[in-house]
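None of the figures in this text is laboratory data; all of them are computed from the coordinates on show. The structure displayed is predicted, hence computed values, not measured ones. Cβ atoms are built from the backbone, for glycine too; each structure is taken alone.
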Structure I
Amino acid sequence: MVPSVLIVDDEKHTREGLQEALADAYDVSVAANADEAFNLMDAQEFDVILTDLRMPGKSGLKVIDKALTLPNKPAVLMMTAYGNIESAVEAMKRGAVDFLTKPVNIERLEVLIQRALKTRTLEVEVKQLHERLDEKFNFEGIVGNSARLQEVIDRVRLVAPSRATILIEGESGTGKELIAQAVHQCSPRARAPFIAVHCAALSENLLESELFGHERGAFTGATERRVGRFESADTGTLFLDEIGEISASTQVKLLRFLESRTIERVGGNKPLELDVRLVAATNRNLEQLVKDGKFREDLFFRLNVVRILMPPLRARPEDIPLLLAHYLNYFSKENGLPPLTLEPGALQTLQSYPWPGNIRELRNFCENAVVLRRGGKLSEFDLEPKYRGVAAADGSGTPVAAAANPLSVEENEKRLLREALIKARGNRTKAAQLMGISRRTLHRKLSQWPELDVTD
């Protein structure tokens, strides 16, 4: 990606001359004063800012102050026609990386820009490394030791070092983004950016601009060029969640990237070559969307190079106690409250509950329980009726009788498996998809419980 430079100078011939001199090697923007610079800095990211010291209104020192508040921390070079040691010292104290006097020597300027870019890159890498070390993000962040989950982890370890595009499928709340982060962290791109985009949260036009960026004047309100998420993820990983929700036009642009590894900003015609590893996720059946004409078949095949299927929580009930213990402990510490423990009856009940919202629902349950109970023990009779298989009331407000005692973990799994097979009319592939498990796992279960099998 071409480094971006912002030139701030009130003298028109100076900023235009510098822009022309640097245009071949850099993406150059200009501003006539500090206020114009502030607007540009709010609208897009710059790698280097070259600012005059003395200008009408706010001085270049204010430009330095503004730059230091930006998330990407651009490098700032100061220039002035009034070169003196006091000005240089003040600029360096405020955060400038170097100092030039006018008239600016272009060769020296290019050397300083390259030096500033290398220093900034190193600082970003060190910061990211420290952040990851602090977070200690690895597979320990994925809670569970079930065979189903271990299959996923083994697959991640196998494919993460490659450059292959990955499609993660699974119900909402199963931890697809966590797996995408694990893929990134276990890959050679671990020290590069990990950028996540939730496609369903953005409108069609906004999503295209968010992903690919836009040129100035591309549409009403596009007053400045904007760098998209693809460019931000260059050399790293781009995670597209809910990929099944993107529009037909966005599908075309995404397909082009996967075929050519290039993008074009909205309103632009210049291809930008990028090194981005794409990881997509969906809670929808993309194959069915293809059959329905709602998703491009060629894009589906491009995305589905490596498929990772996230099992729903009901398919790995042995992980539920571990997840409950993990999140109860986490939220107790976060809120500075005594630990909350589960009595055996409560644990058995929660382990039998199907958790339709998966880990997200379980996590919310734990936070709610910790905050409301404020320590102590939680019994099965403290649980809401839905967890105990009891409806609170019918439509008239009359209490409904309790259901039968909760099924054991094995009985619950058998029931779900039988229902899936019936719904799939004995088709084992479809039944496995409904259960969120692999066909191999389904065969293993049926070998264990042959009485559950049905024929079409």
Structure II
Amino acid sequence: MSTKTESGEIEPPIESRADLIGVFSKGEKTADRWRIGTEHEKFVYRTADKRAPSYDEPGGIRDLLMALTRYGWEPIMEGDNVIALGGSDGTVSLEPAGQLELSGAPLENLHQTCAETGRHLKQVKEVGAELGLGFLGLGLWPDKTREELPIMPKGRYGIMLRHMPRVGTMGLDMMLRTCTIQTNLDYKSEADMVQKFRVSLALQPLGTALFANSPFLEGKPNGYLSYRSHIWTDTDPARTGMLPFVFEDGFGYERYADYMLDVPMYFVYRDGKYIDAAGKNFRDFLDGNLDVYPGQKPHIGDWNDHLSTAFPEVRLKSFLEMRGSDGGPWNRICALPALWVGLLYDQTALDAAWDLVKHWSIEDHQTIRDAVPQLGLRTPLPDGRTMRDLGREVLDIASAGLTARGQVNSMGDNESGFLNPLRRIVDSGMTPADELLAKYEKDWAGDLSKVYEDYSF
């Protein structure tokens, strides 16, 4: 999740609807300026007893963050608490129950992305070894109840934790018990954004299937391959889902702005503090009628904050965020941006991907999304094929897109090799979750504690 910082600059007020739209249009970049931002979360645990550490205990999350400063990271404070780190590799941020996230820097190619990921994991493993901490690469805590998990001292999380039970049954699970891998990608124009949004939203269930990695809940199989994806179906319907309007004629910046104006608020951030505005209407804020902050109108920064509080499968800010995939081990961290860069950053690949899904109805999109958390690659498609069949085609398109980019490393290898973990998944028909379940039944003989040995970084 986003880490709010104050620049010290006075932000411009919102004076018209054009200001709202301008946040999206100002994100437009020529293709030579397109970048790749990758975010990945991991669970932190005590190696001695597998407990999730609290923020302020000795050797806990605060000590972990502060120990990372030896590598040049600078603390980002909220009051007296360090809640994130900033540096040349992006931001290390603090998730609600102590999950550790790297929000990577905007990079030119996937070779740089994978190097960045490698640096980060080397750093956290070195520090973790000193503090007695390990890091688990899954999409869901496999054995922890909500009550066993600590709460991090970050203002927006307190507001969200109070609000989530009012609007869904699993919002607290989303906050406390899940991890994801995401990538953030650019667009050159409104029309380009629209095509990329539609393709990536239609194919987000494929991303869910390929990265499905959350089949356990509280120590036993939960009946899903991606329980994390299932959690999003009852988190907060006002700010989640497949956004059917994206596939309707006329979709663009204005329609997304209207959607966001309909999304209830969480907070207003002023003078280093969060004002609880959960459930309030941003339109009232625009009119100066927000009852928790009377007589005040929003700045552009408030609109940007608000954009970060919607959680659809694909999210628009000044770039597009791919949000449908579970967290996982190191090699799949690099595979996630590879999939989407291959599809979205080459026009021929983008057109080919759209050809695969453009005939699906809005009902088809929802049916696929509803089925994929349980069925994964076995999810049926409208033409009678399965998600596995689609995966083969999509990976071929993504590979061609990456090859066309011509971004090579010092060995002369292009970026398409980062797709190899996904090819193995499609070839076998076994999602990561299927493999976990097989190990649980056979190799581990039902002893889920073995997951810490086999799936830690």
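Points to keep in mind about this one:
- Look at relative contact order in percent (Cα under 8 Å, 6 or more apart) for each of I, II: the largest one is in II.
- Origin of the value 15.6, where mean projected area of the Cα convex hull in nm², for residues 165-420 alone was derived from one of I, II: II
- Structures I, II were shown, and FRET efficiency 1/(1 + (r/R0)^6) of positions 237 and 373 (r between Cβ atoms, R0 = 35 Å, to 0.05) at 1.00 was computed from II.
- Of the structures I, II, the one that 2.6 was derived from, the read-out being distance in nm of label points 7 Å out along Cα→Cβ at positions 21 and 357: II
- Which entry (I, II) yields the derived value 53 for percent of Cα pairs over 27 Å apart: II
- Ranked by FRET efficiency 1/(1 + (r/R0)^6) of positions 77 and 325 (r between Cβ atoms, R0 = 30 Å, to 0.05), structures I, II are led by II, which has the greatest value.
- Taking mean count of other Cβ atoms within 10 Å over residues 29-36 as the criterion, the highest value among I, II goes to I.
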